[in-house]
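Next up: the structures, one after another.
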Structure P
């Protein structure tokens, strides 16, 4: 795991340098624009895991490319993460991001939305630079794959937001898995891996198997994220614990809980989860957490995540890489890290 952590840190350092020194503007003479630029640099300047850039670069090297072939695309993936988190925090009403106040809490919703939009635009502009680095055809392939990743991610986000807005709890585990594959799998694993492989010139068979790997591992990643939200260390996790209860999130943990409790308990849980965020009390959260612990809902969800991780590794084993075997081995280590991480 130490090698994995070191490589993730190395890629993150290179990506952050590219974003902060080359892609994002530093200052402006007009005070309002200067504030915009400082807000655009806020989330990129906060500590983060850098998992997605790591997957992009590592898949590229495993498929026969060089780190430099994928670094710009990896930086754009990280920028994608930054701007959707700004919007996501507003949509969910989250107050904490990476251990600090969320951007809309610091500056207000209108300015935060605009900063997210500005990062979005810069992301596409930076991605277009691939044309001079690898030629128009491959750069266009990367743009198309990037667009596919964004489409899937926003569709999944809309599914989840729609469930909350419509107060839907008539959901099966399969509904949750479908949402995770759209919202999380594509931009956390499948998209970054496929983008890195495209940068290396990998063929369609490799890309197809990477999609299988990514869709399974992305669900495992989300399940572990849901678990950490409830039982993780807030200092390591970087977001307020139990936020998913306050937001009314539909997770595998909650669906298992609802199927494990008595009718009376289920009705009370649904009553609590149906309240607006600001109306939920500490006692409400404590009650839901007590039932989660009693039903071993977190343990159940984590066992499902481990099973999906193993399926993902099986898909990875089918790939004939043609590049650095050490990088392919790092992807397997990352898969295990996904379900064992504490942050």
Structure Q
């Protein structure tokens, strides 16, 4: 059964398409990832599904209900925002209690559910401490607990580990997997961290400039690259690309003086490539061999790294803010 369905969903701001005709189905129980650079349209997509923004054109259903029916949709979803949204002066328990009251949960149900979600994120011993005493990771776990208070069918996590250290990020990953399995809740995760999407998600939609450019499991996306990747740093990258013509080379990408060559068997291909370079008098400064990752998939479809896209997105955002628009 589909938990979420999008059909040609589009959102424009002053003529700029932040989300550009996305069609997508997310199944019940999935841990689904929206992967892309900052400014790619991930948060805007989530905001429309959570009924915080109205689409310009297109449609979507969440838990079988049109996003035009705001109250019905909001009852079935939880959301953890990208920016902190807890009241630091309240205790963890009080933050959860306040959320439960907003959803008209009876007192006995609220109290029982608070204990359940606090146990899930392992914050029972901190429940009566003010949130301002929590670490960043503890605050994020409390936000996840709050999003689960009213037993939503679908939970949106918008960049849940943004700015966290690697150890804290890994702990949030473990809690995310735990609640997906134990609470049996469909999770939609937005992230620009490649390793996060790869580790957590059963399927991933890679978004670039408001469009889905690739959609599959992480393994299938990486396998679609067709083999291993040989990275060659050389001052004559264009020349090397021109002379690497053997049939066993499946693809090449040139990026900042580094030639990325896709081959079936990297271990045997590297010596052959170096022989060809030597034959044509091309100096190789460095060579490395790696298995494809999601960054390689992004480069394959866009010709750019995700970091370059983020830099471009920052420039675009500044321009839009000057024009009076914010995401």
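Every number in this text was worked out from the coordinates using simple rules, so none of it is lab data. Treat the numbers as computed from the prediction; the structure is a model and nothing was measured. Cβ atoms are built from the backbone, for glycine too; each structure is taken alone.
For the read-out Cα extents along the principal axes in Å, a value of 79, 44, 42 was computed from one structure; give its label from P, Q.
Values: P: 63, 55, 34; Q: 79, 44, 42.
The structure behind it is Q.
Can you rank P, Q by percent of Cα pairs over 20 Å apart, for residues 81-280 alone and just name the one with the largest value?
Between P, Q, the highest calculated value is found for Q.
Using FRET efficiency 1/(1 + (r/R0)^6) of positions 137 and 177 (r between Cβ atoms, R0 = 41 Å, to 0.05), single out the structure from P, Q with the greatest value.
Working: P: 0.70; Q: 1.00.
Between P, Q, the highest calculated value is found for Q.
Taking -12000 as the value of helix-only ellipticity at 222 nm (-39500 (n - 2.57) for each DSSP H run of 4 or more, over all residues; to 500) derived from one of the structures shown (P, Q), identify that structure.
The correct label is Q.
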